[in-house]
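Several structures are given next for inspection.
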Structure 1
Amino acid sequence: MEKFFNVGKIVNTHGIRGEVRVISRTDFPEERYKIGNTLYLFMPGSKDPEELVVKSHRTHKNFNLLTFEGHDNVNQVERMKGGILKVPETQRGELEEGEFYFQDIIGCTMVTTEGEELGKVIEILSPGANDVWVVKGSKGKEILIPYIGDIVKKVDLKEKMILIEPMEGLLS
């Protein structure tokens, strides 16, 4: 079965001409929502995704506004509210050195340079200048690890392992 990745959620309609409001979950909106690109709509409770071809894309406030081919009025898109837009794994682009997809990092085991296993990455926060990786420790405690070169020494996606050198006070 093909693997899909979340790029946005349809939260509402916009106007009467079939436009939908999307809260984007992608770092590449200009690529994902490009006219002619195919997105897959996953609705809660439905097994099979619906294939949608992007007809138009624009931004308005904090939303991406999209229309799809064959969906020209609000009545045709009203049912899409709450749906998740996804792309197949085959559409994932290549990243630069030191860049990772969130879904590749989540689930990795984090180990210190001293060999202490801290736990697994369960979430990634993007509060500002750098990402923060949330690690669920063996005792259930969450540890926040900033993704900066001074701390994260190696990311091995094949082995699902991240090697860190904690700064003083980071783990206390």
Structure 2
Amino acid sequence: MELENLAREALHFVEAHKHLAPYIAFGLAFGESFAVLSILFPATVVLIGMGPIIEAGGIPFLPVWAAAAAGASLGDAISYWIGHYFGDRVRHMWPLSKYPQTVDRGEAFFHRWGAWSVFIGRFFGPLRAIVPLIAGIFGMPNWLFQLANVASALIWAFVLLAPGAAAIKALGLGG
């Protein structure tokens, strides 16, 4: 199944099960942010598409936004701890062993930007899930990682969901 069809089906599911929107947003953001899943689980398009659906369906924005931010934060936190626990050995584990260039780019980005790499990396596809893993491998202090992680997750989730919701509200199409 093509990515476009998969995204369309996911959005139809959200429309049909509006009461599950926060849980769906959590799961999508978690999968998009978790180091191993994100390679197989591109969910950004679906999260962007959820913005108009939640507004048009009369779903409260705050719980969906909070759930997406929490899912993204948790995905990154687990990635960080995997990197912290396994260290450089993680490079040789599947599926990362199949994408060494992605790990190398994440490492170069981390060394260039330090703690800011966690915040900035959240907004750039492949870096989103690999930078937290690299931060764990190189022993970034947990408090600093979590500060960048949570702050960027809150902003990232808002940036994905709010424009579509605001557009529907501005057009007077909300539920």
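Given a value of 104 for volume of the Cα convex hull per residue in Å³, calculated from one of 1, 2, which structure does it belong to? Walk me through the intermediate numbers first.
On the way: 1: 149; 2: 104.
Among 1, 2, the structure yielding 104 for volume of the Cα convex hull per residue in Å³ is 2.
When distance in nm of label points 7 Å out along Cα→Cβ at positions 29 and 133 is calculated for each of 1, 2, the greatest value falls to 1. Who wins on FRET efficiency 1/(1 + (r/R0)^6) of positions 45 and 69 (r between Cβ atoms, R0 = 30 Å, to 0.05) among 1, 2, i.e. which is largest? For this comparison of FRET efficiency 1/(1 + (r/R0)^6) of positions 45 and 69 (r between Cβ atoms, R0 = 30 Å, to 0.05), the top structure is 2. A value of -24500 for helix-only ellipticity at 222 nm (-39500 (n - 2.57) for each DSSP H run of 4 or more, over all residues; to 500), calculated from one of 1, 2, originates in structure 2. The value 30 for relative contact order in percent (Cα under 8 Å, 6 or more apart) was derived from one model only; which of 1, 2 is it? The value was obtained from structure 2. Which structure, out of 1, 2, was distance in nm of label points 7 Å out along Cα→Cβ at positions 101 and 157 derived from, given a value of 0.7? Computed on structure 1.
Comparison across structures 1, 2 (criterion: FRET efficiency 1/(1 + (r/R0)^6) of positions 21 and 149 (r between Cβ atoms, R0 = 41 Å, to 0.05)) gives the highest value for 2.
The numbers here are math on the coordinates, done by the rules we state, and not lab data. For clarity, every value in this text was computed on a predicted model and none was experimentally measured. Cβ atoms are built from the backbone, for glycine too; each structure is taken alone.
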